[in-house]
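Take a look at the structures listed below.
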Structure I
Amino acid sequence: MSKFYAEIARYYDYIFPLSVEKLNLINDLAGNNSKDILDVASGSGLYSKKLSDNGYNVTAIDLDNEMINKLKEKDKKIDAKVLNMLDIEKLNKKFDLIFSIGNSIVHLENNEMIKKFLYSVKNSLNENGKLLIQIVNYDRILEKNIKRLPTIKNNEESLVFERYYEYLEQEHKINFKTILKVNNSTFENNVLLHPITSEEIKGLLKEVGFSSINFYGDFTQSNYEPIDSFPLIIIAKK
């Protein structure tokens, strides 16, 4: 693991602290009857931990071994595994709710890979199971040629996390540059993202066979505005 990702894992909970709005929506979707939940690209597991505390059977996967280790330290009841999101059927489990927040699915290479992920999700859901996805609103990013996302600061940890976007038109990719400044040290990283639009992901969800597909502009389920909403929140039902 690179030094950058080692530092991200170390400070992840300070960069991305738990959001009450996110947790409330996940709890609402899980409901009283849902017992089995899968957290895809879980990071350090803040949401998995809270859901486990609420009595759900939680499975969590992430590609990063250090993130999974931090999650296991939080709660040994969680079935936490290092696993690619394209391989969730290898878990051989069925879930009532599968969620992926934190702009994770756009790390997949293209729409075909995202469709493959959605098929795996559908095959891993119980009947009437639900899917929750959160990504950056790329309708807005592409239309307005957004160059950076809001800087994250944590004064207690003397931490600054800067995020820059560069649209590569020929490749139809976003060059995502991140700069972590903490304890007088600076760590930089670049990764390519696939900027899928709301219409594209709606088409993929329909093709895979999801029903009751709804888009929202935040975790309180405000109306989704393609040009103005910062995130895109997707809720779909098997």
Structure II
Amino acid sequence: MKENETLKRRVLDLANRCYQQNIYTFSGFLNAAEVSDVYSMERELDFIPWKLFGGTEGCERQMLRFGSEETLGYEEEFPISCVVIRPSAPKFAEALSHRDFLGALMNLGIERDVLGDIIVRDSVGYVFCEDAIAAYLADNITQVRHTVMTTEVTKECPGQAAPQFLEEEFVVSSNRCDAIIAKAYKLSRTRSTELFHAGKIFVNGRQYDRNSGILKSGDIVSVRGFGKFVFRGFLQETKKGRIRVGIARYV
């Protein structure tokens, strides 16, 4: 609760500074729970335009911007860069994971809120970060585990870092949200329900605690510790009265 109150004060301070000084203001990168808290403040923030963005579509960690071209008379981009970290000799590179890249970054002693999502494709890391820290990361990340790396900084999101999806279909006994999540991640219904109660489920960026709720086509569902998918909708009812649904899993 104390953390929520601290975040709320920080968000309102950014909003008021934008409103009073007629300048864009930005937060650091917010995690999924903090993004959900921002959405819960919609009424308190209705006096000023705001937007969340993480560097590319579908990012979990996002930066909050107050202000718009309409209200301020000019456009200012989010101060987000992408540092591309790739093996200097791909043929001899280890199979590197998200944890490996995060560990190398944290070893530099930087704060987590200057870093956005870390996307890994074939042992290449795409690290979204604040502009101010990008050159430092590029200069100091020379190795991940035992693999020697090269780096480059770009303001454009590389195509390889854009969301990639695996389309799936499966049959569930109920159209409830907990049933779909249980099937998607091979969990028991009891375990699925526990995740709702623990605040681990987010739908369209908002924390979602209604395990009996019904998803809509296009909803983005994030399950902390398991992954994220786009709900494609209810496809058909089987002869036995069960329901076939589709999802697009982020990979």
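Where a number appears in this text, it was derived from the coordinates with a stated rule and is not lab data. The structure displayed is predicted, hence computed values, not measured ones. Cβ atoms are built from the backbone, for glycine too; each structure is taken alone.
With FRET efficiency 1/(1 + (r/R0)^6) of positions 24 and 88 (r between Cβ atoms, R0 = 41 Å, to 0.05) derived from the coordinates and found to be 0.95, which of I, II does the value describe?
Among I, II, the structure yielding 0.95 for FRET efficiency 1/(1 + (r/R0)^6) of positions 24 and 88 (r between Cβ atoms, R0 = 41 Å, to 0.05) is I.
Rank structures I, II by distance in nm of label points 7 Å out along Cα→Cβ at positions 56 and 112 and report only the one at the top, that is, the highest.
That would be structure I.
State the single structure among I, II that was used to calculate distance in nm of label points 7 Å out along Cα→Cβ at positions 168 and 208, giving 1.5.
II
When you work out distance in nm of label points 7 Å out along Cα→Cβ at positions 16 and 200 for each of the structures I, II, which one comes out largest?
Across I, II, distance in nm of label points 7 Å out along Cα→Cβ at positions 16 and 200 peaks for II.
For mean count of other Cβ atoms within 10 Å over residues 40-47, find whichever of I, II sits highest and give me its label.
Answer by largest value of mean count of other Cβ atoms within 10 Å over residues 40-47: I.
Comparing I, II, where is distance in nm of label points 7 Å out along Cα→Cβ at positions 8 and 104 highest?
Working: I: 1.3; II: 4.1.
The maximum falls on structure II.
If Rg and Dmax of the Cα atoms in Å computes to 20.2, 63, which of I, II did it come from?
It was calculated from structure II.
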